[in-house]
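Each structure below appears as structure tokens.
Quick note: the coordinates plus some simple rules give every number you see, no bench work behind them. Not measured: the values here are computed from a predicted model. Cβ atoms are built from the backbone, for glycine too; each structure is taken alone.
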Structure 1
Amino acid sequence: MPYCQLTISAPHPQNPRYPTALVTIGDHIRKRRLDLGLFQSQAAAQTGVDEASVWNWEKGGIKPELRYLPAIISFLGYNPLPEPDNLSARLVWARSSQGLRRVACARLLGVDPSTLARWETGVAKPSSRHLDTLRKLLKTDT
């Protein structure tokens, strides 16, 4: 009987922990981490948190604190927060994406935190002078 060399190949089975839908920020983090072949401790080091934080985010137990969002966005290579289409929600989205609390953002804008709160809730709209500042500071096309 002649000798025949046969090679059978098949794709590796997908990791059962791989998210099928990206619903939470933790899902985005887990997908990126598994795509890169990283352990949670390595993802934690890249985002400046401890391993328990990454574990909690991925489990959906807690949401990341605002201050960690810039590092998470950098780790992912994109912003996982859905981009809103109205001005007030877009202000919150842009501020949060940069890890800024309302008081710190208001200080950078040169306005009172209550003024920023009124803009973010839609109670008031920023003047054209403030819109220019918002565009620059928040890197958005408000």
Structure 2
Amino acid sequence: MKRSFETIQVREVMTDSPVSVRADDSLQRALDLIDKHQVHELPVLESGRCIGIVTAGDLKLLTPAYPLFPVQEDVRQALHELKVATAMTIEPETISPEASVLEAVKRLHQLRIESLLVTEGDKLLGVLSVSDILRLVIAEYEPPQTD
């Protein structure tokens, strides 16, 4: 029986224990983590508190390019010197783990963003991304496999 986006809670779909960074980590570290873990966003934590988010798009905007640094090693050095704090969004959009997936989808669409941090207070519980929701759609609507 298919469940409704109105009855499925965010906590059932979110990615718990997301990969995260600190504000003083380098942009190179953030890019490496995004690439290694195949994610599009990294919560920014400080002393266990969620203080922001940095996305792959944020990092691309701040990555120096050819006209500024014609030598690749110079780009790499600049990425080691620049910190996540320069690229992160402070006070990112959050959602409660008890919220419905429908509510989350509406917010993602309305705000034109790709993820919401799932929090209780300032404690990060997980991340709900468009990819998580697509995974749910596939699981709910893919025909059962027959042998």
| query | Upon calculation of helix-only ellipticity at 222 nm (-39500 (n - 2.57) for each DSSP H run of 4 or more, over all residues; to 500) from the atomic coordinates, which of the structures 1, 2 produces -10500? | reply | 2
| said: When Cα extents along the principal axes in Å, for residues 52-99 alone is computed for each of 1, 2, which one produces 49, 16, 12? | reply: 2
| query | Which of the displayed structures (1, 2) returns the greatest value of distance in nm of label points 7 Å out along Cα→Cβ at positions 20 and 36 on calculation? | reply | 1
| field | Structure with the greatest value (metric relative contact order in percent (Cα under 8 Å, 6 or more apart), set 1, 2) | value | 2
| remark: Rg and Dmax of the Cα atoms in Å, calculated, reads 21.4, 88; among 1, 2 the input was structure 1
| For FRET efficiency 1/(1 + (r/R0)^6) of positions 4 and 60 (r between Cβ atoms, R0 = 35 Å, to 0.05), which of the structures 1, 2 scores highest? | 2
